[in-house]
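These are the structures, in structure tokens.
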Structure 1
């Protein structure tokens, strides 16, 4: 267990370093893209890309399926033969998926752009080109998923992080190049993203051939029965991913239908911030997913329950640490980040942050359910509730509600699905709900109650400089102190003290 905890800590640190670097690059890229493309083209890129993500949800399903089954085989004393079987089954499925993505894109996707996308008629040709480039990038990424899944299952987050950092640096250089280009910048940028995707895919393939050669040997499996379990599992996972796709990708399409591309620019900016916060808090959960699966494979139920409780707790604390100062100074930060802030961006950001905080409370639950393979009812119930948010949002907008109503709808839905997820986890693996409430949620409630008054204190600070000092220096200090005294148990406090002692010794 100690070795597993050390690896978990190391991988979490690696993911946070990657996140820090990629987030800085991402924030700068968004600002420059908005500047070089303009608000309208930036909104067009976001809405067209969101259509691709509708099909890209297949990637999310299959990569989680791939590393779940590979990690399960690795948990059985590194069963190389079993890993090779799963890899080959996954490869065939992904090649098929890539073909399906292309067919759907060239039929349904192109038809939607021609007939329903709310853009100027002169931009139809550009939208089609950008869409096809995005489809091509998606297809290339689909083919690479078995290799990515293998790397994640082996918990080799160091190499994965290096590849993603390189990809983001290259993409950022493409953004800088746009300032020197006098032609259609949107078309050029979408083409360059395809080249970037090809490069990262080749890196994954070459690395796997060098380090996991025995596990990726080609051995075509002809019997459909061998694909049945993976397809059955991925089918239920697809329902869950489809609902999430609806929330993240169809919402900008719905907003575009009523308000056009200018509001999509506001959504795109808010969504960038939202993704950053989710990645920040989700790095711990991402590092723990292979360990939860391997623990289930090794029948270590105690460790599964411990991981779920602590992942949910620390995912929220980490997100809250960053989200609270942002909420205090959202106007200042948006002006600093994007310059000209589109209408509704502030309220979009605020509501998406609140929703992300609620979602972080169940960070470890899906991984535990997926490890068991018993995902049918979990996905079906949660997904049905989530997908109802789309038609509800549509009708509310149709009857004249403000655009931010869609985010308020999903905040309520997130609260409902949180309660349901806890109940279903208890039914599936007899999870101790009382223990989760005591070790995680009750302590988080105390932290929130004691820190929320800081929001009202900040609202009465008239000086901008003093407000910034309070938000980004004073608030984190008070927050961390609150976590230590009311958010940690005795074991966690002892560990925190030992880490501080070691840190002091290294500084000296």
Structure 2
């Protein structure tokens, strides 16, 4: 406190952060021990509060709390001058709009308490994109949706003192199994400090120093539009309105609401140029667009599918995008049966594990379970087929405290009971495939085969279960013709 006495940038001192986090998940201590811990924690906080007010009288005192009623029950939340809630509605639990419900409820119960949102934000990976963002999918689209939702809800409540996003930059976190293992990806910028799209959105709503425009396609050099006439693209600006051009022609006059305008772009096949102009400021983005409405007639060298996932994944190892999965339709591709593995309303990641022998973790982390038939309508010719697998069940279970909505206990199947045969167009390519028996835990597996497609039959993958349910994570087709 003495060291920072003359630093005008220091506006408050905090002395506790989520102090009851481990107590809330403590299954070992007795109830008496827990009650004693609450008492001495309160007493310590009171001492720190009094000390801070004496030695830093010109600063606010603050305490950060995680989403738990313990802080109200113990009255520890009444000590500091400002209370910061670390809130992850729409990420670890509930929905984005539940933030406002919680803030209103706290203000009603404690009208004299000054509150702020001291942490919030979802993880996001620039390699992941989707037209249908969902909770816990690590897409930039969902990150933007959540941050914008929080911003609007806080702005609508004058009793909320402020908000601080968690975090400015992605950072190391050893026990995480996110889209990039060992990294917490909640940053507005990446680990290397390159901005994510949400960074530019914040610039559009917070920086009024000069006109700003941005087309949210920073991390894309190409787009694969599967059976899409148009594609939704977000535009950012700190101006009220702007003008969008496509391939040199006026497309639309835009209105920006809270820095954002989302437009359906009727891209053409080939190179497209977008130009966004607002108040004499402009930006231009050129992008290769590959439009596919029938695989039988499509001209492709490589085609990848992120099986069991609703998002596209740009694989840096192969320098290509694996497109989102779908149910089968004539002339296209997709599964005829099976279910997305580990899918529920709070999770769209699949398995939160570090896939040890690859950097393409999201390609393996999502998968179909129980799929026996998968079809791709490719034309006759010679192809190299690569199938992607990982055994999702662990032989050991590791508790990860940051996942606040995780069940207290997990049941783990015997991974040795997943055995199946793999056929490509009725040709056996792998007999009695048993990942748990043949490979290390959390190991990405690829099976390659050469295939000649004849008689307009396309490609059919048959996974025939012997024991347990089949799984498959991805497919890469390379055209050798």
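Every number in this text was worked out from the coordinates using simple rules, so none of it is lab data. The model shown is predicted, which means the values in this text are computed figures rather than measured ones. Cβ atoms are built from the backbone, for glycine too; each structure is taken alone.
Have a look at 1, 2 and say which one yields -5000 for helix-only ellipticity at 222 nm (-39500 (n - 2.57) for each DSSP H run of 4 or more, over all residues; to 500), as calculated.
On the way: 1: -27500; 2: -5000.
Checking each candidate, the match is 2.
Starting from the value 6.0: which structure in 1, 2 was distance in nm of label points 7 Å out along Cα→Cβ at positions 92 and 468 calculated from?
Numbers: 1: 6.0; 2: 3.0.
Traced to structure 1.
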If mean count of other Cβ atoms within 10 Å over residues 116-123 is computed to be 13.4, which of 1, 2 is the source? 1
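For FRET efficiency 1/(1 + (r/R0)^6) of positions 148 and 364 (r between Cβ atoms, R0 = 30 Å, to 0.05), which structure out of 1, 2 has the highest calculated value?
Numbers: 1: 0.90; 2: 0.45.
That would be structure 1.
Using the calculated result 3.3 for distance in nm of label points 7 Å out along Cα→Cβ at positions 236 and 308, pick out the matching structure from 1, 2. Can you show the working numbers first?
Working: 1: 1.4; 2: 3.3.
Considering all the candidates, the number was obtained from 2.
Where does the value 19 come from, among 1, 2, when relative contact order in percent (Cα under 8 Å, 6 or more apart) is the thing being computed?
1
One of 1, 2 was used to calculate Rg and Dmax of the Cα atoms in Å, giving 23.0, 71; which? Display every interim value, and only then the final one.
Numbers: 1: 23.0, 71; 2: 25.8, 85.
Structure 1 accounts for this read-out.
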